[in-house]
Structure P
Amino acid sequence: MAEKNKALALVISFIFTGLGIAYLGDEKRGLILFGAAIVLNCLGMWVTSIFSYLSIILWIYGLYATYMMANEVC
């Protein structure tokens, strides 16, 4: 397996919630986070702003999870 870059994983996760985790090898978990972020952002735009706040919390969790996984994998 090729060596993964921690910084690249964090940058990817910063821009696209969850895809840094997918880059590190846990595709299922990463895509679930990515899909949840898209749904929360859409609901935040069309329904109520509480979903936008939840999206921010999910984004922070995604960065944290990517950081922790990068330390395990790399």
Structure Q
Amino acid sequence: MKKKIYTVGALCQNGFVPTIRITGKWLKKIGIDKGDKLSLIESQNMIILVKENRKEIERNNEIKHLELRLKELKDNK
């Protein structure tokens, strides 16, 4: 595990909003690529990013779709 130091910047959106931009080829080396979904876990003085499993995301989306369809069927009785 390597330590990297980033400087918090700011975007101007109705005042300044803290911004962190993480870039680099090292992201691909650790398995993070374009289109991946990341969960952000926040704690005091700490941010953790976790890559989501694509198959799990697809399965969860399918379950949500089926649950909505089931609710529609129940409501139409």
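Each value in this text was obtained by applying a stated rule to the coordinates, not by laboratory testing. Small disclaimer: the values here were computed from a predicted structure and weren't measured. Cβ atoms are built from the backbone, for glycine too; each structure is taken alone.
Worth pointing out:
- Structures P, Q were shown, and distance in nm of label points 7 Å out along Cα→Cβ at positions 44 and 60 at 1.2 was computed from P.
- Label whose coordinates, when relative contact order in percent (Cα under 8 Å, 6 or more apart) is calculated, return 36 (choices P, Q): P
- A value of -26500 for helix-only ellipticity at 222 nm (-39500 (n - 2.57) for each DSSP H run of 4 or more, over all residues; to 500), calculated from one of P, Q, originates in structure P.
- With percent of Cα pairs over 20 Å apart computed over the structures P, Q, the top value is the one for Q, the highest of the group.
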